[in-house]
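Got some structures for you, see below.
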Structure I
Amino acid sequence: MKRVVITGMGIWSCLGKSLGEVCESLYNGKSGIVLDPLRKEMGFRSGLTAKVDVPDLKGVLSRSQRAYMPEQAKYAYCATVEALRNARIDQDYLDTHDVGLLYGNDSAVEPAVRAVDTIREKRDTTLCGSGAIFQSMNSTVTMNLGTIFHLRGINLTVSGACASGAHAIGLGALLIQTGLQDMVVCGGAQEVNPFSVGSFDGISAFSVREDAPEKASRPFDRDRDGLVPGGGAATVIIEEYEHAVRRGAPILAEILGYGFSSNGEHISSPNVEGPSKSLRMAIERTGIQIDEIGYINAHATSTHVGDTNEAKAIYNVFGDRKIEVTSTKSQTGHEMWMAGASEIIYSMLMMKNDFIAANLNFENPDEDSAKLLIPNRRVEKHFDTFLSNSFGFGGTNATLVVRNIK
């Protein structure tokens, strides 16, 4: 099997609009979570959200290109520009090579809502605008990135709920390992508008700790009361190792293992067996000893059942080994379709800069989280291998193991 390496990264997040800004936020324990008055006016039970600015692409992209892009495609465009630049890939290269595209996205709600509102109010479908269909399709991100950057390899949206971004990277790695692609642009994107998460609020999925937004997301803490929605986009450039060497690419890390599973049970409540299987599969495919893994970026979203069962799954696999486990969602909220990709970047930034960001708001462990090493303060630590979990509705699970290359 061919080796798969990461050669570029880019991000647009509530923690920053570049890798440098995000790294600084992680290091300093900055929270990107705020209280949004508009959500309260709309009747939301919780007005908490991560704050993500929608980029202004006037003067960057043409009017017609912008007309096809909902907010998450704009986030993804900015993240991909940074990733391609850092991977030293220009448009000439993209025009002359078959570069693939796999991106996680599982909703495009706001454009659909606005189009339907227009039809109902005006009774004239032509007033929806020419871009409405492309904005409202689930594959909107890959449609837009594929045409803007002239990508000619595989072009596919991965819809795997909150594991979408991780599955996109894992599937891209498989394509490279089997020789079907030399390079794939991978990532995940999530819209941040209120329409996209109203139904989540309706089932009381969100924290209501509105008096202190930065304390609302509390992964693994005994007193957690729900997740906080977030979003943005994250892009990683992955390619075959020898291909990267030949073109003189900056080789940042190697993807050693991709594990996956399905719980096969309840549509929203996770179990322990499915995640445990995903972790074991990823680790077995690495060919390394489990003790070489120096950090675990947990999926933990700050929900009672989810965090409990993930803590049990991690303990099932790692036992009493004292490996730092944190959830960066304590700073970002749950970035949903983006999270599997962004958390690879967050972990990469920590690995490259010898620290582990604090699991914010972890004040009181419960019975299961007490068995794990969960630091609530930043840890200065060198590590060369990490594992990242992503789990989603429907019982889809994805785990990635990544090793540093200096």
Structure II
Amino acid sequence: MSKKSTISHIPVGNGDMTLMKIASNNIYHYVLVDMHIRQNGESDEDKCDALAALHDLLEKDDEGRPYVDVLILTHPDEDHIRGFRENFHQGSPDDYVVSRDGENDKIFVREIWSSPLIFRRKSKNNSLCKDAIAFRDEAKRRVELYKTEKKIGKQGDRIRLIGEDEDGKTDDILDIVYQNEDVIDTLNEVYINELSATVLGPLASEEFEDDTSPDKNRSSIIIQWGLASHGYTSPSNYILLAGDAGVEVWDVLWGKYKNNTEILQYDILLAPHHCSWHTLSHDSFSDTDNPQVSADAKSALNEARKGAVIVSSSNEIKNDKSDPPNYQAMNEYESITDGADGTFQCLSDYKPSNGKTPEVLTYKLTNSGPQEETKTSEESSSTAKKAARTAATGTLFTGAGNAIGHG
């Protein structure tokens, strides 16, 4: 049976952690967008163990390393990069060490996608957390290797930049830079027939009307992921991931694409900034008696296809003035999904097993669009995968035959 691409939203409260498994040639290519993993993968009774959930979704390569093909950091806020230092391998691939018994192996990152602008704009407004510094240093290591070797390195040394740096700092490495409106069809140097991902951000400073330096919430990487069902080339699923992109960004995007709205369409939208009001309005909800929605921003976010899903990766949404998540923002998103006969889903409320802990929300990306994966099929898939891993691990360490690897 051919593999189906999926997207899994891991519930991490006010934070983002999204894993896409993109099927091509009956092989999965793993793309992780952001992370929020608490220390040592600790979990409370009412919180999902994000690290355990991620490891359960991943495979191991022929050297026994859990891996992702691409790791994307939309921007370096802690709720999008927490857990990187402790749980992901940094440095030369040759220095990877398998963990001791009972401990999770560090996740091997074959290729990083990063933007120099997200770090420049962050540092002008706020200091970087330790995980963001570690990610930045790893990205710099990979860029320097490319500059030295003048070619794409081996897995574990690879990087692609999203957007040019300021003052011509990336002029000598443009071969590894994706520009806005570029369409990407390659992951970890492998062409993916089913993929057409369009870069929409971060936006350049000059695209904003005001004279102030763009802050961190104007700087998120934004990508519209077009994914065909396995074996096809025309996308039947569009996923819009935009980090914490604020209202000014969506105003600009509507101005750019109101006559070409297909570039903003989606079947699944991860509500930017955890369902924050500041994605939809220039007015502060807490300081203004009658805050108004930006018509342009909402129009940009209103390109929902029939049956679209808007997912809020956030805490529980309450009818108060919290932000994020914000109750009135949820109402605006629900008006969008209602118009498309779709669904709004807050991850903190997703508990199909009727327990206290939110569970991973997964959609299969089929030729008919996204279809929610039921708990029964998840458990069946997980059981089969664990059995396969056990067999593969036994092969790796007993020397009986060849290891079962991937990629």
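Just so you know, all these numbers are worked out from the coordinates, no wet-lab data involved. All of these numbers come straight from a predicted model, not from anything done at the bench. Cβ atoms are built from the backbone, for glycine too; each structure is taken alone.
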Original post:
Between structures I, II, where is volume of the Cα convex hull per residue in Å³ highest?
Top reply: II
Subject >> Which of I, II yields 21.0 [mean count of other Cβ atoms within 10 Å over residues 178-185, calculated] >> reply: I
**OP:** Taking mean count of other Cβ atoms within 10 Å over residues 50-57 as the quantity of interest, name the structure among I, II where it is greatest.
**Re:** II
Subject >> Structure with the greatest value (metric mean count of other Cβ atoms within 10 Å over residues 2-9, set I, II) >> reply: I
Original post:
Between structures I, II, where is distance in nm of label points 7 Å out along Cα→Cβ at positions 170 and 226 highest?
Top reply: I
**OP:** Given a value of -0.24, -0.50, -0.74, -0.84 for log10 I(q)/I(0) by the Debye sum over Cα atoms at q = 0.09, 0.13, 0.16, 0.17 Å⁻¹, for residues 218-345 alone, point me to the structure among I, II it was derived from.
**Re:** II
Subject >> Answer label among I, II for the case where helix-only ellipticity at 222 nm (-39500 (n - 2.57) for each DSSP H run of 4 or more, over all residues; to 500), calculated from the coordinates, equals -10000 >> reply: I
Original post:
One of I, II was used to calculate Rg and Dmax of the Cα atoms in Å, for residues 74-145 alone, giving 13.2, 43; which?
Top reply: II
Original post:
From I, II, which structure was relative contact order in percent (Cα under 8 Å, 6 or more apart) = 17 calculated on?
Top reply: II
